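Derivation of every value follows stated rules applied to the coordinates shown; laboratory data play no part. The structure displayed is predicted, hence computed values, not measured ones. Cβ atoms are built from the backbone, for glycine too; each structure is taken alone.
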Structure 1
Amino acid sequence: MARVDVRSTITIQRPRAEVAAFATNPDNATRWYRNIKSVEWETTGPVRPGSRIAFVAHFLGRRLAYTYEVRELEPARRFVMSTTQGPFPMETTYTWEDTADGGTRMVLRNHGEPSGFSSLSAPLMSAAMRRANHKDLLALKSLLEAEDAQDG
């Protein structure tokens, strides 16, 4: 089975700690991930290694229900969660770095093996995921930078 490994990057004009805190809070996922339709905690918050969060998403015309488990959390630096459930066992990693002008460079990486999408090739899956990630990161940027304008 071919692996999918998609890495998307964006610069957001907000402090790193603020971007990371917003992005790692599952309760915010439906605000910036276009394909995520619902989020439900299976463990109590806040987010920490071992936290389990159930998601329902729509991707490539399919409904996907899966539970992510948080694997790593280095506040404002690195966040890793993974799922072994459903048609697309996957690991998602967020990393954040300061930019020279006080903003944040965020990298979103998804990788795994799309076993349940047998009719689709890995290159098609990668392209669709890259487009979705790009749109999601733009939504996150717009949301957080708009909040900055409201704060100022």
Structure 2
Amino acid sequence: MTRYYEDLTVGDTYDTGGYTVSKEEIVEFAEQFDPQPFHVDEAAAEESMFGELVASGLHTLCLSVRLFVTDFVQGGEGVANMGGLGMDDLRWHEPVRPGDTLRVRAEVVEKTPSESRSDRGYVEFHRTVHVDGAEVMSITSHNIVRRAEAEE
């Protein structure tokens, strides 16, 4: 059963499964998209403020989107997501290290029906990424979700 706009309630929370990040994938991502020394070179990372190799924050963001989409939007009951309007308030609270397992919690914080299109509503999710219960990243996403009446 797909969850439509009407099925989502402010205050609802959804948790994803986990994804464990490897050292190789941290380096591979960073070499392509964020080649700072503490993401790509273990010796340089040891001399950095982190003291060890850490994942790019952009990598953490991408992995959190993947978990949100595969485990929540497409997984289980699924959500009739039509796309996104953007993200706000991106914060990295703690670095992600090789071997860390990321989990995402999404909370519905606001819902607004579209005034111009009856087939959709707008849902704001506060998404937090956790490693062993500690919050490592947070972001607010603005999603477009199909209304159930549009399917009738």
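Sorting 1, 2 by mean count of other Cβ atoms within 10 Å over residues 17-24 from high to low puts 1 first, with the largest value. Can you spot which of 1, 2 the value 0.96 was calculated from, given it is Rg/Rh (Cα atoms, Kirkwood Rh)? So the calculation was done on 1.
Looking across 1, 2, the calculation of helix-only ellipticity at 222 nm (-39500 (n - 2.57) for each DSSP H run of 4 or more, over all residues; to 500) that yields -9000 traces back to 1.
Given a value of 37 for percent of Cα pairs over 20 Å apart, for residues 9-72 alone, point me to the structure among 1, 2 it was derived from. This value belongs to structure 2.
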